[in-house]
Structure 1
Amino acid sequence: MRLKNSLAIITAVVGLSLLTTAAYTQDKSFELRLAHWVPPSHPLQKAMEEWGTSLEKATNGTVKFKVYPAQQLGKAFDHYDMARDGIADVTYINPGYQPGRFPLIGAGELPFLMSTAKGGSQALDAWYRKYAEQEMRDVKFCLAFVHDPGTFHSKAKKIMVPGDIKGMKIRPAHATIATWVTQLGGSNVQSSAPEVRDIIEKGVAEAVTFPWGSIPLFGIDKVTKYHMDAPLYVTTFAWVMNKAKYNEMSASQKKAVDAHCTNEWALKVAAPWADFEHLGVQKLKADPAHEVYSITPAQLAEWRKSAEPLEKTWADNVRKARGNPDVAMKELKAELAKFKAAY
């Protein structure tokens, strides 16, 4: 009797497997274009490759992929529209590259909010999912994450207190840092990450806000000397997908894509990059051509005080977009506490 039951179970499992395989065999085949703007040596390249490989396996090879790094399909600023318009199928975006367009997710850009990239990525992703349906409705939102906390890196002088920004030309990481620089009397030089070395080398900018590991990766270590050892801010990112391409897929293929657009995958994407950036602190400390300096608790308090108006600016922008900033911020802080990522 047990043998018969075992055979029946095995037969059922094999049958189900054959049915699943048959279902994928009948599906239309796709090769997704996965686009980003950082170099192929960046941890994001490997993350995209692992994501694509896992999706290919989950769809029995009916959904394949190719990664296009280093702005091959378009400029960094354009990656959201590239996904919307079908120039690429899945893209990596920095919402802060387009000030005013995505006010809600800008909450994650506020200084002194997140302490860690891993928990911060999970918190941001879990919080933003319902808001993405409103704010990024012309694409399929996949996941969101942040990089390890960044700071100021400068060419000619140490930046110690907020007053030092006055009169300086700064390349900001995103719209919120740009507002901060303006409020402190500095001027902003807008550029994407791959262009930072060039603008500092030419004297167009004197300093940049950037995470640590990416300083050598983008060659910015060749044009900067001073690095403030204080975690000031993070940058929010997202992966988004062309809606038309997703809608062309079968139910089983869509299910596989959805299983790769989860909070767990947000952490998988963020974790290697977080480790990479964190190691950059020691790398620059060990380089005699660079000075990594600390600030005092009193100086840090000055920075925190100077950043307070930024939350009001963010809230005003959210209200203009008919959102409720008080509710949104309360929900985000709850997620940060849940994932132990609050500053």
Structure 2
Amino acid sequence: MATKKMHAAVVEQFGKPLVLREWDIPTPGVGQIVVKTEACGVCHTDLHAADGDWPLKPTLPFIPGHEAIGLVAAVGAGVTLVKEGDRVGVPWLYSACGHCEYCLSAWETVCPDAQFGGYTKNGGFAEYILADPDYVAHIPKGLASTEAAPLICAGITTYKGIKQTEAKPGQWIAISGCGGLGHLGIQYAKAMGLLVCAVDIEDSKLALAKELGADLTVNPRHGDPGAAVKKGTDGGAHGVLITAPSLVAFKQGIGMVRRRGTCVLVGLPPGDFPVPLFDVVANCITIRGSFVGTREDMAESLDFAVKGKVKADIELQPLSAINDIFKRLEHGDVPARVVIDYSKTGQSTTRSTPAQELVHA
């Protein structure tokens, strides 16, 4: 019997366009499931993966995509957590060992044996995905698959990053980069009771940030962003979240932090972080990396969306447009988040903006 085939966008060479080709539909083994993809967000990390930008590179060929939502189509032996027909997400954290010191303390994202969707495991730029049922996201009713897709990476990443700043309700957080991650971070921060300073070099993104509830906006092209943030927040932000994939933004972020504040890094530009050591030491600044989020963070971040407090700004595209999407990402020509909609086959585009639909606390 011939193996059934699916359509997939495959990285066959780093730095080259993805190849749209047929691929074998996976079969679940013991403890595995297969998910029929309904939607998959496109993340800047997918572009880094396809270009081979990071020291640990995926094994070629591979299928990117780590914001995939779909229905469980097949269940392997021994699976009890999900059943056929359940709607789940296959996120960046594909699996972990479950028994190391990090997994046992609910920090499975830094497990030494963690596997990553669309990177070390094939991901959601395909019609079907093999997944680990212990680590899929359980998508609540009331969230469309296209709306949920960005939340299982961009959403959880910014939500966890905000938590890692340890800023308290009524305090200031500066969010650097108001695109795919940052526009969600603004919404999470407002829902968490924080005062938000949005920082971006595009006035159009700052206008959207205002609509989403930002209390202060700063454009680094109009002057020193550190000085502007410190003036507008009476001394600097208690927490800074840097989502922009830019080393310049990372350096500027330290200048925005209040004494004894915390700067959290979630963007991953190639290169080394330029740290102004004197400022960090003299002002007792904490610099902290934050890597997506745990399963608990996932459930919490999705709950905000179900309650109408967070909504992604999405543009729907078919899988056939993936190389055009990547080109736009390279040139910064994506206002927020592109989601591959597997019900689409043509080149049509639909944009859904969140500003008028949020329920504010």
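Rule-based calculations on the coordinates, nothing more; no lab input. This one's a predicted model, so the numbers in the text were calculated from it and none came from an experiment. Cβ atoms are built from the backbone, for glycine too; each structure is taken alone.
Rank structures 1, 2 by distance in nm of label points 7 Å out along Cα→Cβ at positions 100 and 308 and report only the one at the top, that is, the highest.
Evaluating distance in nm of label points 7 Å out along Cα→Cβ at positions 100 and 308 on every structure, the highest lands on 2.
Here FRET efficiency 1/(1 + (r/R0)^6) of positions 44 and 156 (r between Cβ atoms, R0 = 35 Å, to 0.05) has been calculated and equals 1.00, so which of 1, 2 was it run on?
Attributed to the structure labelled 2.
Which structure, out of 1, 2, was distance in nm of label points 7 Å out along Cα→Cβ at positions 52 and 172 calculated from, if the result is 3.4?
It traces back to 1.
Out of 1, 2, which structure matches -15000 when helix-only ellipticity at 222 nm (-39500 (n - 2.57) for each DSSP H run of 4 or more, over all residues; to 500) is calculated?
Among 1, 2, the structure yielding -15000 for helix-only ellipticity at 222 nm (-39500 (n - 2.57) for each DSSP H run of 4 or more, over all residues; to 500) is 1.
Of the structures labelled 1, 2, one was used to calculate distance in nm of label points 7 Å out along Cα→Cβ at positions 76 and 276, giving 5.1. Name it.
It traces back to 2.
Of the structures labelled 1, 2, which one yields 25 when relative contact order in percent (Cα under 8 Å, 6 or more apart) is computed from its coordinates?
Matching structure: 1.
Thinking of 1, 2, which structure, once Cα Rg over 2.2 N^0.38 Å is computed, gives back 1.10?
1
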